[in-house]
Structure 1
Amino acid sequence: MDPLVIALVAVSGVLHVAWNVRIKTARDPLLAAAIGLLVGALVVVPLGAATWLLRGAGPLPPEGLALGLVSGAIEAVYFVLLAGAYRRGDLSVVYPIARGTAPLILVVVGVGLLGERLGIAGSVGVACLLAGFLALQQPWLAIRRARRREPGPRPPIGPVAFAVATGIAIAAYSTVDRVGTRIIEPVTYAAIIWLSGSLVLAAVVLATGRAEGWRDPVVARPAAIGGLLTLGAYLLVLFALSVAPLAAVAPLRESATVLAAAWGAVGMGEAVSRGDATRRIAASAVIVLGALLLAVDAR
């Protein structure tokens with residue numbers, strides 16, 4: 001793989017983790033996501049328009065425009081699901097499951113609907129993804145407590161369900177963007193995504209009565225900075241997608257999962273012990289290994 005692609009995706013991953021930390025620590029994750037997306041739109045829409053003008057201001061291909069609008073709507077759904085996951089669960093659990101679900105979903109679609117076949121590397125990759133998910137969630141603890149009727153907290157089901165749904169949204173918009181960036185120049189395409197996505201998400205925030213906190217600088221300032229972080233991360237990935245296969249770019253981006261797990265478990269104090277922190281980080285590393293093996297198998 002081109003070293004430039006690796007560098008673009010690596011930096012994008014770090015910026016994406018920083019953005020997710022801001023959403024997780026926000027008073028209202030959904031409102032923070034909406035503010036961040038709107039701020040990003042204020043930056044990228046003029047850039048996209050300027051790029052379009054410099055390229056001759058020709059008519060945008062209808063199919064590319066449609067893909068950008070669809071991707072923006074999926075992005076809005078993604079943030080709704082992500083906010084729901086972070087309201088219910090830890091960064092070091094939600095982030096790895098959400099990011100790891102996406103390549104697994106792509107494999108299911110490829111094998112189940114497109115008739116593709118997995119090689120040895122891909123099969124091992126799927127096993128690693130499933131093993132990592134199980135190690136993070138530890139569903140056997142809930143089963144053991146239920147059988148013994150032991151008191152005590154059970155592993156929450158809600159965060160995992162939202163994280164998996166978030167992963168499905170990631171797989172959906174990654175697939176759409178892979179086609180869209182080949183039809184419309186990446187910056188202009190990103191402007192379409194950000195404009196449509198921010199408007200849809202703002203409508204959701206207004207409809208749910210969460211907009212009253214947008215004037216609070218404690219809420220708005222970190223969210224605005226986070227919006228610039230996620231915009232930078234997304235632009236880098238779009239450029240990578242325009243020159244490299246989706247099967248190579250998407251799993252490589254998930255390598256930031258280990259960083260998110262480590263920051264959440266240790267930096268944010270989500271782990272209850274050193275052993276618990278080690279488990280979360282190791283499980284995330286296994287998920288990343290699974291994603292990378294799937295990328296190797298797809299080449």
Structure 2
Amino acid sequence: MSAVPRRRRWFAEVGWRYLVAAIALAFALYPVVWIVSAAFNPVSTLAGQRLIPAEPTLANFSALFARPFWRWFGNTLLIAGTAAVLNVVLCALGAYAFSRLRFSGRRAGLLTVLLVQMFPQLLAMVALFLLMIRVGDVFPAIGSGTRLGLIFVYLGGALGVNTWLMKGFFDTIPRDLDESAVVDGATHAQVFFRIILPLVRPVLAVVGLLAFVFIVNDFVVAQAVLTNNEDAWPLSIGLFRFIDDRYAARWGPFAAGALIGSIPTITLFMFLQRYIVSGLTQGAVKG
């Protein structure tokens with residue numbers, strides 16, 4: 001067989017996959033490269049942006065740090081971290097109850113939790129805004145304009161989907177473990193914390209990561225709840241207000257803020273990567 005037919009056969013069987021992978025990789029990395037370039041570009045305007053800056057500089061970071069950037073960054077970590085941890089705890093408790101316990105209204109509760117998530121979150125913005133104002137009149141600490149109130153809103157936003165995700169993973173754990181522990185005198189709480197939770201760490205990592213990423217990237221809900229409290233603004237609102245009136249002229253500092261804001265998400269993903277991979281592998285081999 002000559003070299004040309006052999007190359008054609010290789011491309012038809014294997015080579016096209018490398019081509020598709022290269023195109024997908026370039027498509028995914030291009031926005032990242034553009035943001036990194038904009039963060040170090042001396043020309044901070046959008047019109048003068050180049051993919052490779054001629055003279056990289058840190059002037060955009062200096063202009064960004066002149067604003068209360070670190071306060072926005074700290075608020076983002078506080079709100080996203082607290083809401084993600086509490087989301088994991090509440091979803092795990094709900095998933096254990098739906099997976100292991102048998103009670104009246106269990107099926108109806110599962111369907112209700114699922115159906116509520118079918119409606120877009122934007123439909124609840126007006127009702128959510130009015131609700132937070134009314135709650136603030138009674139409990140000012142969790143009302144409109146408070147970080148704690150925003151955390152409670154995030155807890156209810158993704159509780160249904162994450163509970164369903166965890167419940168499916170809990171169902172893959174053999175019930176014999178629960179029954180053996182109960183025979184030995186263990187309570188439901190002991191079974192949950194000492195037996196079930198160590199076995200479902202992969203799905204806990206997935207839910208925690210998804211919740212953290214969603215909250216860090218959210219703008220609409222945070223804007224509705226914290227619009228009147230500048231001290232509680234997360235990074236999404238702070239950067240938006242920073243470039244709201246001069247979008248084209250402050251593109252460089254905005255890109256620098258976005259670049260720094262992506263560090264916690266990347267760090268968390270790298271830290272939880274082994275749990276995520278093990279969870280996907282475990283789900284693939286279960287029958």
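For which of the structures 1, 2 does the calculation of distance in nm of label points 7 Å out along Cα→Cβ at positions 30 and 206 return 1.5? Matching structure: 1. If semi-axes √(5λ) of the Cα gyration tensor in Å, for residues 38-93 alone computes to 32, 14, 7, which of 1, 2 did it come from? Answer for the origin of the read-out: 1.
Out of 1, 2, which structure matches -22000 when helix-only ellipticity at 222 nm (-39500 (n - 2.57) for each DSSP H run of 4 or more, over all residues; to 500) is calculated? Answer by label: 2. I have 23.1 for mean count of other Cβ atoms within 10 Å over residues 86-93, calculated from one of the structures 1, 2. Which structure is it? Considering all the candidates, the number was obtained from 1. One of 1, 2 was used to calculate FRET efficiency 1/(1 + (r/R0)^6) of positions 190 and 238 (r between Cβ atoms, R0 = 35 Å, to 0.05), giving 1.00; which? Value 1.00 for FRET efficiency 1/(1 + (r/R0)^6) of positions 190 and 238 (r between Cβ atoms, R0 = 35 Å, to 0.05) corresponds to 1 out of 1, 2. If relative contact order in percent (Cα under 8 Å, 6 or more apart) comes out at 41 when worked out from the coordinates, which of 1, 2 was used? Computing relative contact order in percent (Cα under 8 Å, 6 or more apart) on every structure in 1, 2 gives 41 only for 1.
Here volume of the Cα convex hull per residue in Å³ was calculated and came to 144; which of the structures 1, 2 was it taken from?
On the way: 1: 144; 2: 212.
It traces back to 1.
Tell me which of 1, 2 gives 30, 26, 11 when you compute semi-axes √(5λ) of the Cα gyration tensor in Å, for residues 22-125 alone. The correct label is 1.
Quick note: the coordinates plus some simple rules give every number you see, no bench work behind them. These numbers were taken from a predicted model, which means no experiment stands behind them. Cβ atoms are built from the backbone, for glycine too; each structure is taken alone.
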